[in-house]
Structure P
Amino acid sequence: MASPFPGMNPYLENPAFWSEVHNRLIVNLADSLAPQIPPQYRVAIEQRTYLSDESDSVLLGIPDVYVFSRQKDAKSTASTVTFASTSEAVTVTMPVPEHIKESYLEIREVATSYVVTVIEILSPKNKRAGEGRKAYERKRKQVLATTTNFVEIDLLRGGKPMVFLGEVPLSDYRIVVSRGDCRPLAQLYAFSVRDVIPSFQLPLQSEDVEPLVDLQSLLNGMYERARYNLEIDYNQEPVPPLPEKDAVWADTLLRETGQRTN
């Protein structure tokens, strides 16, 4: 069954789905680009690995250590309190770092291994404070300091958007196409949950014919093949929730398509 939304399906942003959505979209994008790029290139799926810190953890906000003292036969006066001389150990939860792997794409020249274009699809950890954002920002700066083309795809409403200079239009989602020979200028596609995801030309080298990237078709096909309609409960609100006006619009849409019944 097709996705009921004309563009990005906000229910796919739920952390319960996003890791799978991200991986599927990376593979689908790589497979769709392979027959479109010139024969001297190949599409490589690469991984960025880092160790998350406690600010990346789902346990954020839980103290590292709890200290309790059980009082036995304590006698208190107006000025003093007597505690037990012994304490019992209690179970606490420690913020354990985890190894994070994030996939991205590189268009490489086969003969020289030169990276022509980098394509990133943002994850939630890239958009909130912590090692995930630091690791991504380091990679972003490294690429932007070269002549390699850079494409950044943000299909997540939550978190803090990436930094740009000057005024940037407010939007739910963003696609940035930064050509190595045009920096610091770049093309920004800003769109809302109500919009079809815009297509864009994938930058390669100046003499190359550039393929059209149709993310909307890729996302729609992925949604159907993965059968997300069987997993998503459209009677519930998406995570993160939509603003009131968009929530009303989504409710009408879901009822019209028969996805919401209560």
Structure Q
Amino acid sequence: MTPPDAGAVPWSAVLRAEWTKLRTLHGTWWLLLGVVVLTVGAGALTTGALSAGDCPVPADCHEDTVRLSLTGVWVGQGAVVVLAVLAMSGEYGTGTIRTTLAAEPRRVRVLAAKAVVVAGPTTAAGALAVLGSLLVGRELLAADGFAVPGLTEGPTLRAGLGSVLYLALAALVGLGTAAALRDTAGATTAALALFYALPVLAGLLADPGLRERAEELTPSTAGLAVQATVGLDRLPIGPWAGIGVLGGYAAAALLAGGLVLRARDA
């Protein structure tokens, strides 16, 4: 008797196929480079514009230098989201999704493979971008007289690793959104709105309590709380709790994308 999975495509083969598609996708390497350049560049502009001379005594400046150095993550997330959207919606645009699903009919497995393949290079680019931002910010701020914490200190490590995780989760939000909407323009607009427009709308709420509650549930505002190393009591949500909120968005997007992928024809 033939086992039920005798004709199943090996998981390694599915991953290899998805990786081949991603690395040959037009724009993949430019977008990954963009993550690094935008993140480091925006962070350098922010830290370079800060002056300890504005403080009575440089040592009394209590700026969150780590968070300032990582400001560029807010910019770099856009390239991450676009890359993840293209990894999914690009197949619908070219029609190659039919070939993909013919080779591997288990659609959720395809989405899972795409998630792994997209998260891998995103994490690598994010790690390089975050490390570069911290190193450049450290040099610029120290040269201006700021007291800069060491890279291996607990809060700095948490901010750095959390920022890398933030970028990986942002990519998964984009991937799930693209799987659900199946349209590059629509998915890109929807995903970017979550990260850029929603925080602005939350900040416009007049009621302070309602505004704080909205910020706790906004993916970028909550997720980027992981970068804070001082004044944690003033945050709308705790650092890791904020990452948990973003993780919830990523899980919801992938769940929606998986359900749509299973329900619709290619």
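Any read-out appearing in this document is the output of simple, stated calculations on the displayed coordinates, not a laboratory observation. Bear in mind the structure is a predicted one, so any value in this text is a computation, not a measurement. Cβ atoms are built from the backbone, for glycine too; each structure is taken alone.
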* **When Rg/Rh (Cα atoms, Kirkwood Rh) is computed for each of P, Q, the largest belongs to** => P
* For structures P, Q, calculate distance in nm of label points 7 Å out along Cα→Cβ at positions 195 and 227 and state which one comes out highest. => P
* Structure fact -> helix-only ellipticity at 222 nm (-39500 (n - 2.57) for each DSSP H run of 4 or more, over all residues; to 500), calculated, reads -23000; among P, Q the input was structure Q
* Can you spot which of P, Q the value 0.8 was calculated from, given it is distance in nm of label points 7 Å out along Cα→Cβ at positions 115 and 139? => P
